[in-house]
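The numbers here are math on the coordinates, done by the rules we state, and not lab data. These numbers come from a predicted model, not from an experiment. Cβ atoms are built from the backbone, for glycine too; each structure is taken alone.
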Structure P
């Protein structure tokens, strides 16, 4: 669809990708795959990742563990490792308390703190680490050259070379320089 619209000189809208995304590597790949390089400096066509199940799971598990803490029924191993109080076992609680004060845990429910923690601490920091590893520090800079296919079928379908093909080109370049 994108290529047809672009070829015909039509407007190509930004896209959001959805479908079972749960971690930063999947997000990175979807965005990188959508950057064909000839996008007139606009970067990847996929500008956002739509998620449902994993943030909902973070909210529900946060609510569940908060309820267990209120009843004094947290698993012993969990309580020993992370504490008995949501202010202790949510890693973003202190940061959010500094910003929002007493609203955290009251107006801002612990389930929201859990979703924030998942999106910011887990996905956000993980994505930043992947960007740093690829030496590209903004999402609009990643492209198809930052990923490799691991199977022949994937390479045929996407046009993205297999890992050993990437290394072969690099090895030859090193030898001849």
Structure Q
């Protein structure tokens, strides 16, 4: 299984929006128009400001043998961000912290062992190719998505607490798990 990653581009829009239309994706993934607009804005080079998380998300596509099957989103977490305050307790003191969102959009790849492997390989790729100072990753699946929590823990994330999602975001008012993965450098 040779997994490759690239930033999402205009050539991926139909694929991404097709995934977002899948009922199994809609159950746990932000399918708001604001999110879709931000994806479009990103692939068009962010020429206009975005209200969705301040236009700070970077969108990535995972492929196996040139077949796109998953999308990941990364956002650098800082003290200035207005996400759940509980996240501030887990920001890196030695490097950069990134929030991750992740979905396998192609149902042919669900339940086939791609989940944890893709996420682990992406984090290695991300640090090697995008930000060498990245040493802490945060992911926060909804508590009614136990499959995601299992996959993330299998990929090396540790469950540190639960919180109620707040703000103008998908999952607002729902219980979420906060999971952290730190590199060895961040643990020192």
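When percent of Cα pairs over 17 Å apart, for residues 2-97 alone is calculated for each of the structures P, Q, the largest result comes from P. Suppose you compute percent of Cα pairs over 17 Å apart, for residues 50-105 alone for every structure in P, Q: which one lands on 45? Source structure: P. Of structures P, Q, which gives -14500 when helix-only ellipticity at 222 nm (-39500 (n - 2.57) for each DSSP H run of 4 or more, over all residues; to 500) is computed from the coordinates? The read-out comes from structure P.
Computing distance in nm of label points 7 Å out along Cα→Cβ at positions 122 and 154 gives 1.5 for which of P, Q?
Numbers: P: 2.2; Q: 1.5.
The read-out comes from structure Q.
Where does the value 23 come from, among P, Q, when relative contact order in percent (Cα under 8 Å, 6 or more apart) is the thing being computed? Walk me through the intermediate numbers first.
On the way: P: 23; Q: 20.
So the calculation was done on P.
With Cα extents along the principal axes in Å coming out at 41, 36, 32, pick the structure among P, Q it was computed from. Label of the source structure: Q.
Supply the structure label, taken from P, Q, corresponding to distance in nm of label points 7 Å out along Cα→Cβ at positions 42 and 130 with the calculated value 0.8. Among P, Q, the structure yielding 0.8 for distance in nm of label points 7 Å out along Cα→Cβ at positions 42 and 130 is Q.
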